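The data blocks that follow each hold one structure.
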Structure I
Amino acid sequence: MSFLWPGLGQLYTGRRRLAIAFAVPAALVLLLLVYQLRQGLVVFGARFFNPDFAFWALVIVLLLGLWRIAAVAHAFLVGEALETRRTLERAVLAALVVVIVASHSAAGYMLWVTLDAGSKAFVPVGPDKNGLVVTSTPGPSLPPGVTPEPTPEPATPPPPGDRVTILFTGVDSAPSRGEHLYDSIMVVSYDPPTNSVQMVSVPRDTSCFPLYYGGQVSEAFRINSLPTNVRAGFKSPDDPYPTLVNEVSYLVGIPINYYAIMDLAGFVKMVDMVGGIDINNQAAINDSSYDWLGAKPGYGFYLAAGPHHLDGIDALAYVRSRHGDSDYARASRQQEVLIELLHKIAQPDQILKLTDLISTLGSSVSTTFPKDQVADFVAEGQTVPKENIKQVVLGPPYSTYNGNGSSRLLMDKVGEMSIQLFGKASTWSGKTPPNPPCPQ
């Protein structure tokens, strides 16, 4: 009986005070669990992304296991004074203890994996010489010979209730490249007062853009290789990745508070882990040059227009392929997939995959988002209606195609877009964005 609930066995033998003593700690744990579930199963699962929460959950699970063993053993011993125990009863006691040890050990192992993964995903930070908070922790899946880049976090996070903006970057760090290429550059901003989300994608082949510290780049320069060029000697007042963060913030016209980087391998694992994603392809894709990154033999990615269910490999092709249409269409697909992936992760049935999800994130994602705010933002994000999610890709009319595989932002149009999306929070509000001629 004490196996079912600590103290029941003591109550059965008439030891009420001992029954209460054994039952109260377990009842407190139950009340704590009910409290943590107050915002639903999905938000409860999101709390485990916080390594501190996972650590204390691990401690509670292990202590509760020991407490259950103590309750069962005590009930057996006090009962033994009432009647002679037979061998079968002792075997049942041993079996119950084994079940308790096995179940709590399994839960403890899952929590340990979660704790370890969360500790890797939320990178440690410290101030650098430029006053920007950075870390020298390597990003996910760096190819051999590539020097780790510092990654930024603002020294002062936004006040509670203010707009929070995150830069999502997908990095192609395949060993064959020998460099970082940020093929997905997406700004996602959440505004609590209006309960709305604004998403702005900067095409990876953007060139001829003005620099936040003065000057501009040539037509041959691509924004997705900005950190690599800074590492190679391109003049910048900041470290490689902070340069990209500050540049995107300058162009889009919104202060960026945090970042998240995911590598391609992690993206594939994440999609497969949630059972694939459902998308609605707006136009047929006919990309005969897509290389599959070695995941499939041969070349070519073809997808008819209309609804499809994609696994991880095909979802990666869906967000990477551009030769069948354009870089602008690809950026729009990346936004679609991000929303769908977040929707799938937030389903209650994914709670059983929580450990694997967090483990994949820990090995594939680096972020400076506050670990103790993940669950709160998941809770708030669930209340955002679809009509309050605005998606913009900086293609036409915000840019023009240069004809050499790159695009040029029309900063006057981008400035208008920024003010329309972000209002007074836009750094272009009341200013005239530079629109200099592209240097040859």
Structure II
Amino acid sequence: MPYQSPISPGRSWYEDTAGSRPEYPALDGDRSCDVVVIGGGFTGLSAAVHLAKAGTNVVLIEAYRFGDGASGRNGGQLGTGQRAWAEDMEAEYGLSRARALFDLAEEAKAHLLDFAATNQIEIDYMPGQLSVAHKPRYVDDYKAHAEIMAGRFNYPHISFMNARETAERLGSTAYFGGTRDTGTGHIHPMKLVIGTARVAAQAGAQLFERTPSTGVVSSGGKVKISTPRGTVTAQKCLIAVNAYGGTLEPVSAAHIMPIGSFIGATVPLGVESKVLPGGESVDDSRFVVRYFRRSRDGRLLFGGREVYGVNDPKDIHIHIRRQITELYPDLRDIEITHGWGGYVGITVPRKPFVREVMPNVISVGGYSGHGVMLANFFGKLYAETVAGNRDRLKLIEDLRIPPFPGGRRLRTPLLFLALNWFALRDRI
């Protein structure tokens, strides 16, 4: 029987098309090292690569298998810049800092593609992204955004699309305008996870799957990570579990909230299909965003049902099909071969969370749907920090990220109410 993640519902199309997925042993016994990394997703594996290549003795532990969380099950879109638009960052932090944050994200994009190419990781990269307005009153914002990006942020790759061009590029008249970004694209995320783990192991990182952390203690200049079958003692620790931290560490838990997001994959649409003829990925203006793209073999991969709580929908296919049909009525009877879900970590302002949560322990996460590009690079920035250069990571550490209101008991129901209000606004 094919392996299926015990923490995420449904077997993904990514798992069935990623090729060989090597298994790594569970930790058995005590270990000592320079740095211990908790979490085997994009951030943790990238950190392990760059630490090991710098000669650092690094141990990485993952509670399940690499890619079982959001890193191996997401929408695959890179995006451009931070999760918030650059002009919104400018309004909050000023132009100079907004440019620095944008440039950092652009470096992250280049790093991901260069890393894959250099290490011969076939990530099925396809260029282009369309960002579209689901309400007419948003169209002017998209037009202004394209002009701002070229004029104030030296990014000429975004162009405005009117309603006609939007319909032609989407193959749907459901949207009213938007932008086309030719400077980014989308990938097969599980292939990147598998390839990054391979590179980390080859560089000398000690990688362990099926090894949950049961506690983190920082005392006397040492960090001790307990697991069911051994303890890892290190000088420093990176917590890179994002939405899957549970009660592991209270500061991260107060600032990063898990939300469920679900994706369906159709059979290949065929060369005659008018759906996304240019092969771009798409995200829309809903607060409960819909995101979709065509895979390299022509399938429609459609995500759009977020769940703010602990319960997963009973039938992912039904909900995804309903949303596909709203945009593409001709696909109402299309076969959906895979339906899967998982949890992504969000913060209140939808900006990433980086903090030293206890002495020598840094936690990274809260990418808020923008992690494919940023998470890999933040692992590299953490390795730079260990080597003595914290300046670049500090750009993210200094972002204002308040905790979710309500404390541990009330924050989930309060978030559920708030975000369902935004989902209602999306429909009005």
Structure III
Amino acid sequence: MLSVLSNRTYRHLFAAQVIALVGTGLATVALGLLAWELAGGDAGQVLGTALAIKMVAYVTLSPVAQAFADRVSRRTLLVTLDLIRGMVAAALPFVTEVWQIYGLIFLLQAASAGFTPAFQATIPDVLPDEEDYTKALSLSRLAYDLESLLSPVLAAALLTVVGFPVLFGGTVIGFVASAALVVSVTLPWSRPAEQRGVWARITRGSRIYLATPRLRALLALSVSVAAASAMVIVNTVVLVRQDLGLSEEALALTLAAFGAGSMVAALGLPRLLETRSDRRVMVTGAAGMTLALGLLGVASAVWDVRWGWLLTAWFLVGVGYAATVTPSGRLLRRSGHAEDRPALFAAQFALSHACWLVTYPLAGWLQAAHGSVTAMLTLAALSLLGLGAALALWPRRDPIEIPHAHDDLPADHPHVADGARHSHAYVIDDLHPRWPADREIARGV
């Protein structure tokens, strides 16, 4: 897996990602302490609102940002957004009112809504070989998991010698270092083949996404991922501290079980995807995640929640989570032309976070109103619904190249120089506005 780091450009981009993630992790801890200082017992409400603002920014602004991203080079865009995030983080220690937190969080997440999809779309251009790109996806997943484990530990160590506002300084350093690493390499710049109107550019990614069967299935799997992970992220503290009456250390270990499962899957995925299709790996991961959550809910209903079961279930949910999420970049990569990839990654970013925008509050409300068992079983049912939709939407036979006809094009059109009926890697674009029906693919029309 580490062999991919021999590519200098990717090595610098991966280092930029890791450093920025650590800085973001420090900011997460510091923001919680800042909310407590300003709002006291209402800190949870402040953080919940900040999380909602983050999701709204991701869902609404990511496609808009990518619609204008091709006006500048990718390196300029990424560096500018990193510096904007750094300036916002630098302002956070000086806020004195809760509304100021909300405004700055919106600015921070608006910049992230532009940065993250553009960064993700750059990697397949830097690593055109699919095997190398798969390794990069697994490394990225490991980076996210390690950040979730190590950033709180680093923050706790720093808080023994400095006050929490200094943690925001670490965030600033992370974003500035990330920008410096991006500046140090030359990145590809994919210009659009056609000049389009603003609305067409904003919606292009979602139109390609929703017209491609494997990506419609990816959206359904995103529902499964959001349902299961929302139970972990939102309700673990209640399960451990209230239902089980365990310590803060037990809470950390329980969350670590989820991260450990995700890391184990990420380490094994590059080799697994050499012999198994993306469809099989992803739906199996979603099935395992759904089954683990559902069985935990049933067992808890019969015998009450037990910590050993919770640890095991969260580990398995972590394995399924990574197996479902990590290969998604491969689907996006093969489902669009290079110039359309930023729009496709932005569409996935927005649509997947729209799922979390629903499941985060749903998980909290179910837990508060009806208890842990109802929350587990309901979210497991929602995850199963997403899995079933994915199986229905994603054909077992999903070839890259599809024979098809172009009876709508004139005989002298360059695209049909080799004949109106031909075969090539099929993606949705201006010449291929719809996906061939299964019967057309089966008979090679």
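A short reminder: the numbers here are calculations on the coordinates, not readings from a lab. Model, not experiment: these values are computed from the prediction.
Source structure of the calculated read-out (helix-only ellipticity at 222 nm (-39500 (n - 2.57) for each DSSP H run of 4 or more, over all residues; to 500), -26000) within I, II, III: III.
Among the shown structures I, II, III, from which was the value 19.8 of mean projected area of the Cα convex hull in nm² calculated? Don't jump to the answer; show the numbers that get you there.
Working: I: 26.3; II: 19.8; III: 22.2.
Source structure for this number: II.
Kindly point out which one of I, II, III the value 1.04 was derived from, the read-out being Rg/Rh (Cα atoms, Kirkwood Rh), for residues 241-368 alone. This value belongs to structure III.
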